[in-house]
Structure I
Amino acid sequence: MSEINEEEQNSEISTLIKDGKNSSSTQRIASIDFVKGLAMGFIIFAHAALFWLDKDWRYIYGLVFAFLDILGPSVFVFLSALSVVFSIKRKKRMVSEKVIRNRIFTRGFIIIIVGVLFNPISLLSAGKSIPFPANLWGWNFLMFIGFSQIFSYYALKFNKITRAIISPIVIFISPWIRQLLFYFKDLNWGVNILHFIITSPLPQVPFLPWIAVCFISTIFGEYLYEAMMKGTEEAYYKLFRKFLIYGIILIVIGVFIIVPRGLAFNQWEPGWALQTEETIEYSEYLHIDLLRIANQQDYYPFPGMPLFMIRSTAQNMFYNLGAALLIIAICFYYIDIKKKNNDAIKMLIFFGKVSLSLFLIQYFFDPLYVGQFSIVFAPFVIAAYCGFLGLLLYVWVKFFNGVGSPEWMMRKIGKKGQKKGKPLN
């Protein structure tokens, strides 16, 4: 029993599976797990809609996903990098730096390995044929989540001001670097390799510009941790206002900022500028395909998709970071300040704790009803499906201790790594 309690005390805020009470003085921020669960619920809903909506209603997926992508991977990546702050700060006085590093690296490498194994499936579902072993490499959702754990550890070595400067610089120069690599990849094998590493065959969450998230999220992770340590209502309200204000500012920047495009810096476009597959490369920015899907109807031909809604553009990065801060602020206000709680909130908090398992297990069920449902039935069926996945994971955790899940593996391997380090007296 003492080993179980010790394990619960030493687990990260976002990776606990059980709802046991933490005996440490650090207060738990429930809204972090809630937002993770909300993001994972949206990802499950979006994937199911893509597979299950019939051809007459598939355009709904393109419309909804384009507007609500802020609830998906961007929020999850932001929170994943943010959680590294808790892992380091909470254990800094209890264990050595080596133990902390081992736990973070273990978690990151496990997620990366799962992402590598998942890459061939992603390429297959996207209709891309990449030979082995090149098909193992790709910046998918899991791959970047794992990498962000490791990189955030090193990002914390810089002070807040340095990180605040590096992040927008990376966001601004990333489109130019990626375009440079894209244009010259067929002319030089060295550039081709760089393009493969930085962008990958299926750039869902590519290294550039997403690495900037690690710099900015760790800043707000420190703000959150400082407020959590104080634990006062005044500190929480101050944190809420900070997240809210910065969130709104970044959203406005994403929509209105003018960023250069083209190798000669001769094209300057604001975030609201509309794009099509003729003006932006699909192989570099996969989300432009949502425009094609949204136009699979006869009601209204959409002329283009604004830059701030196309994932991985500079404008989109500012917009998504702002939206992530705004969502976290709202959830933090209602759940941690106003102490709102009900069964739906509890379910999403649980989703946040088993998010990696949910992300993987959904793919076993998505092919079951391809093109079977209209918009009348799909929302109810998919909502019931989300409930089923939650029940399945609850039984797995409650009665089988989550054995075999990614969260279970990270706790077990991380515990072994911790035993090799020396606790601080």
Structure II
Amino acid sequence: MKILHLVHRYHPSIGGSQYLFKRLSEGLVAQFHDDVTVFTTNSEGSFREKPLKLITLDDEVINGVRVKRFPFSRRWTSVLDAARRISRKARLPLTDYLEILYRGPIAFDMFKAMVEFKADVIAGTPFYGFHMLFPYIAQQMGYPVPPVVYWGALHITGDYIRQPALKAIHSAAAYVANTEFEREVLIKKGVPQEKIHVIGVGVDTKQFTGVGGHKVREMYNLGDGPVVGFIGRQARGKGIDTLIQAMYLVWKRQPEIRLLIAGARTDYSHDLHQLVGELPASLRDNVVFVDSFAENEKPQLFAACDVFVSVSRIESFGIVYLEAWASGKPVIGSRVGAVQNVIHEEDDGLLVAHCNVPELAAAISRLLNDTSLRLKLARNGKTKVQSEYDWEIVTRKLHHVYDQIR
């Protein structure tokens, strides 16, 4: 099968969607000998960050996957930013379109190459990237377009989905949802249920099995006591501030607990360090930041934790929970949207209200002080990952969707 994947950024760019399509693309080549090409931009980070980090435009083959990178324009960024703000304030119907254009990538060469590319299937991720509308725009312009699959990875607040994305989904041959929550919202929006396939993301379970955390504990001076961990980008909305505030309550009774925050820095990292700086001097050293680490170090970071916490405001799935379970760790997440479909409360994890500091502190203390519960949640989570979310299983499910519609 000849497959074209569209994604806003791709390896070596770091991010959930980049990793998702890298694993799926390489898995389709390895497991089914499919001919997979990825169209992406040459941006390594955000399209709006300064200074802009770019990747060479040279075409390359990465683990059997052809990767073609395209330039993108930032010429209209300031104009689009002003326009979307005005439109949002005035509640104009153009707001959704302006928001997506502002997100980018505005990559005309990528659109042209997609129209000319001969594929059996085109698939894209994630919404609300402008590239996700390329197949829909081509259809509206009268170009012949092969069957389209959207892996939307929608971050849904309430049940709102931007109108351009919804139109594109209606026009597609199939849609891959990460969770039942995402599927149910789309059905309410009129998307035929037979078009929606719930697959979820994957994890390389073997990579996280039998790994010890002693080296990481020594390297970052975490000691031999209990460690609460967050592993992910230090981004606003991930709930790291809530975690730090909750740990302050935990430390009142158990001052020996360490907090590990590991992940790439963002503009928000300064705020997090400032929050830690406001803690009593005796507690500041309890927080350990690891701002960068090699991918092969991630299993050791998870292994070093006793409890994993990620109380994000919004997630399309939350691959970090799978990684924690694969490492044999209990998890705590927010009782919001898709996360409630990933974590089964009291069976393989605990859920707390978003931004509820006392409730999170109580959940952390409960797990730290109840070994049998901690082990039960971790064991059930690991079993679920191995049976449902190993990358080979996820890739097989996606290939079946492609095979059905081509």
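For FRET efficiency 1/(1 + (r/R0)^6) of positions 45 and 285 (r between Cβ atoms, R0 = 35 Å, to 0.05), the highest value in the series I, II is held by structure I. Looking at distance in nm of label points 7 Å out along Cα→Cβ at positions 109 and 357 for structures I, II, the greatest value goes to II.
Given that distance in nm of label points 7 Å out along Cα→Cβ at positions 125 and 301, derived from a single structure, equals 1.9, which label among I, II identifies that structure? The read-out was computed on structure II.
Work out the source of 30 here, i.e. which of I, II gives that when relative contact order in percent (Cα under 8 Å, 6 or more apart) is computed. It traces back to I. Structures compared: I, II; top value of distance in nm of label points 7 Å out along Cα→Cβ at positions 261 and 365, i.e. the largest, recorded for I. Source structure of the calculated read-out (helix-only ellipticity at 222 nm (-39500 (n - 2.57) for each DSSP H run of 4 or more, over all residues; to 500), -21500) within I, II: I.
Here Rg/Rh (Cα atoms, Kirkwood Rh), for residues 333-372 alone was derived from just one of the structures I, II, and that gives 1.21; the source is I.
Which structure, out of I, II, was distance in nm of label points 7 Å out along Cα→Cβ at positions 53 and 277 calculated from, if the result is 1.7? Checking each candidate, the match is I.
Since every read-out is calculated from the coordinates, none of them should be taken as a lab result. Predicted model, so just to flag it, every value in this text is computed and none were measured. Cβ atoms are built from the backbone, for glycine too; each structure is taken alone.
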